[in-house]
1. Upon calculation of distance in nm of label points 7 Å out along Cα→Cβ at positions 164 and 228 from the atomic coordinates, which of the structures I, II produces 4.4?
2. Can you tell which of I, II yields 22 when relative contact order in percent (Cα under 8 Å, 6 or more apart) is derived from it?
3. If helix-only ellipticity at 222 nm (-39500 (n - 2.57) for each DSSP H run of 4 or more, over all residues; to 500) is calculated from each of I, II, which structure is the one that comes out at -19000?
4. Looking at structures I, II, which one was Rg and Dmax of the Cα atoms in Å calculated from, given that it came out as 29.8, 95?
Structure I
Amino acid sequence: MTDSLESQTSNTHGFGAHEQSVGGYVGARQVDLHRLELRFEATRIADTAAVQRLTESIRTSGQLVACIAADDQDSGALVLIDGYRRLSALKRLGADTALVQCWHCPVGPALAQMLAHSFSRAFDPMEEALMLRELIDSLGLSQREAARQCARDVSWVQRRLVLLGALSQDLVQAVRSGGISSWAGSRIVAPLARANSEHASQLLASMASDHLSTRELQAWFSHYQAAQHTQRQRMVEHPRLFIDSLNERQSQSIAKDLRGGPEREVAAELGYLQALLQRAHRRLVPLTAPLEPTLKGACLRLHVALEQVNNELTRLVP
C-alpha cells in the first residue's frame with residue numbers, strides 16, 4: 001500500500017519528479033521544520049526518555065529513519081503523519097530540517113496506513129484510540145471504514161474507542177503528557193473516578209508534581225481500596241508521601257527479617273498456625289459424625305499434614 005501511495009505524484013511541496021533516494025528512503029528529502037504541520041501532535045503520548053535516546057542517536061549517527069508526511073490537498077499543508085518524537089529530538093539539537101518521506105495521498109488514508117503498520121514504533125493503545133477518533137470524528141469515516149483502512153477488524157476499533165470513552169478529558173491529558181500510563185489510567189484512575197470523581201481529580205493533581213510509576217500506583221490503589229475514609233483523603237492529597245512511607249515500612253520489615261534469620265520467620269508461622277488450629281478446634285467441637293464428604297476429605301488431608309508437622313516438631317524438640 002505504501003508503494004501505491006508513493007507512486008501518486010504531486011508537486012505541491014516540490015516532491016514528485018525531483019524526489020531522490022536519501023538515507024535509503026525513496027522519495028525522502030530534507031524539509032524545513034517550519035513547513036511541517038503538526039496536526040496530530042495531540043494523538044501522541046509524551047515520552048521524555050525516548051526523545052532523549054533519539055536525541056543522542058541523531059547526534060551520534062544522524063537521522064536514520066525518515067519522518068512521514070502527507071499532502072493536505074485542501075489546505076496545501078504538509079502534515080506530519082509519523083515522526084513526532086524524531087522532530088522533538090531534532091529541535092533539541094537545533095536542527096532546521098528533517099529527513100521526510102512524502103506520501104502523495106490524502107491525509108486520512110496516510111494516517112490509517114500508519115496505524116495499520118506502525119512504521120517507526122509500536123503505538124500505545126491510547127495513541128491508537130486518539131488517532132482513530134481523528135479518522136472518525138474529524139475525517140468522517142465510519143468505524144467499519146476506519147477498520148478496513150487500518151487493516152483491522154471492527155471490534156479492534158470499538159475496543160480502542162471504548163478505552164478512550166471511559167476516560168475524562170483531564171485523564172486523557174494526563175496520559176498524553178506522560179504523567180500516567182494508559183494502563184493505569186483505564187485500570188486504576190478511571191474506576192476511581194466512577195466511584196469518587198473528587199478523589200480521582202485530587203490524585204491527578206497531586207501526581208502532576210509528584211510522579212508515581214505504574215507499579216507504585218498499583219500499590220497505592222490496593223491500599224486505597226482497603227483504607228478508611230479519612231485515610232483515603234490523605235492518600236489522594238499526598239500519594240508520594242504514602243508510597244515513600246510504605247516503602248520505608250517494607251524496608252524495615254525486610255531488615256528485621258534478615259536480622260532474625262529463618263528462625264524468626266518460622267516462629268511467626270508457627271504462631272499463626274497455632275491460632276488457626278485453635279479456631280478450627282472451636283468449630284469442630286459442635287460437629288458430629290458422619291461428616292459431609294467435602295469436610296471429611298479436608299479432615300483426612302489435615303490428619304496427614306499434622307502428622308508430618310508433628311514428626312518435625314518431635315525431631316526438633318524431643
Structure II
Amino acid sequence: MVSYLLRGLIWIISYLPLRVLYFFSDILYYLLYYVVRYRRNVVRTNLRNAFPEKEGTELTRIEKKFYRNLGDIFVELYKPWHMSEQEMRRRCVFKHTEILQKYYDQGRSVIGVLGHYGNWEWMASYALWTKGNIDFYTLYKPMHNKVMDQLMIEIRSRFGARPVPKNDILRLIVSNLREGRLFLAGFIADQTPNVNNLNFWMEFLHQDTPVFMGTEKIARKFNLPVISLQMKKLKRGYYEVDFVDLCGEPALLAPGELTRMHTCFLEQQIQKAPEYWLWSHRRWKHKREEAVYLEENKGKKPEENKIKIKKER
C-alpha cells in the first residue's frame with residue numbers, strides 16, 4: 001500500500017516544472033548534508049584518498065557540490081515521466097552520433113560504457129536520437145520492491161530505451177546477433193564487483209581498485225565495438241553527452257586492455273569535474289588481500305572457514 005501511495009506522489013511531483021523541483025533539491029541537499037549526514041564519512045574518505053594532493057578546503061567544496069548534484073539527480077530522476085520528447089532532446093543533447101552510425105552502416109552493433117557520472121539516468125533518452133531499427137538496451141539491477149521496480153522501468157523506457165535486467169543481457173545480445181538486429185547496449189562499468197569476481201585490479205584515482213570485467217568479456221567474445229559515453233553537466237537540467245570511439249576490434253586486444261582503457265577515460269572525466277561522480281558509493285570496500293584469501297580458500301569467506309573449523313572440532 002505504501003509503495004502505491006509513493007508511486008502516486010511521484011506521479012504528481014513529476015508534473016511540476018524543474019524550476020520548482022530544484023527548490024526541493026535545495027532542501028534535500030540541506031537534509032542530506034547537514035541533518036541526515038548521508039554517508040558523509042564514506043564520501044569524505046573517498047575524496048581524501050582519490051585526491052591526496054588537494055587541501056581540506058578544496059575537498060570540502062567538492063563534497064558540498066557533490067551533495068547538491070545528488071539532490072538534482074533525485075528530482076530529475078522522475079521528471080521524464082511527464083516530460084515531452086522535445087524538452088528532453090533540448091535538455092540532454094548527444095554529440096558525435098556519427099561514430100555509432102559508422103558501425104551501424106557496417107552492420108555492427110555497439111557496446112556503450114559509462115559511469116555513475118552526471119545524471120546517468122537521462123542517458124536513456126538516447127533512444128530519441130536513434131532510428132527506429134536500432135534497439136537501445138539499458139542494463140539495470142531489479143529492485144526488490146516490485147511496484148517501484150515497475151515505476152523505474154516505465155521511466156527508463158519513456159523515450160524508447162529497453163531496460164534489461166543485467167542477468168538477461170547476454171541472452172538478448174545473442175538473440176539480436178542471430179536475427180541481424182542492430183543494437184546499442186549501455187553498460188555502467190564503475191560499480192564494485194561482487195566478492196566472487198575480484199579478478200582484475202588496477203590503479204584508479206590513486207587507489208588499488210577491483211574493476212568490473214563484464215563489459216570487456218562480452219565485447220571480446222562477440223568482437224563488438226566499444227564507445228565511451230562522456231556526460232557533461234552544462235547547468236541545472238542541461239547535459240551534453242559526447243561519444244568517444246574506444247575500440248573497433250576488441251577481440252584483438254590483450255585481456256584487461258579494454259577495461260583499463262574505459263576506466264582511464266572515466267578517471268580523466270572525474271578529475272576534470274569530480275563533483276558529478278557518485279562518491280557515496282562504497283567503491284573501495286574490497287581489498288586485494290581479500291581476493292587473495294578467497295582464491296586460496298576456494299571462494300570461502302573468512303566467516304565460512306571459521307564455522308567449518310568449529311564443526312571439525
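Computed from the coordinates by the stated procedures, all read-outs in this text should not be read as laboratory data. No experiment lies behind these values; they were computed from the predicted model shown. Cβ atoms are built from the backbone, for glycine too; each structure is taken alone.
1. Values: I: 4.4; II: 2.3.
Here the read-out was taken from I.
2. Working: I: 12; II: 22.
This figure was derived from II.
3. Working: I: -19000; II: -14000.
Working through the options, I get structure I.
4. I
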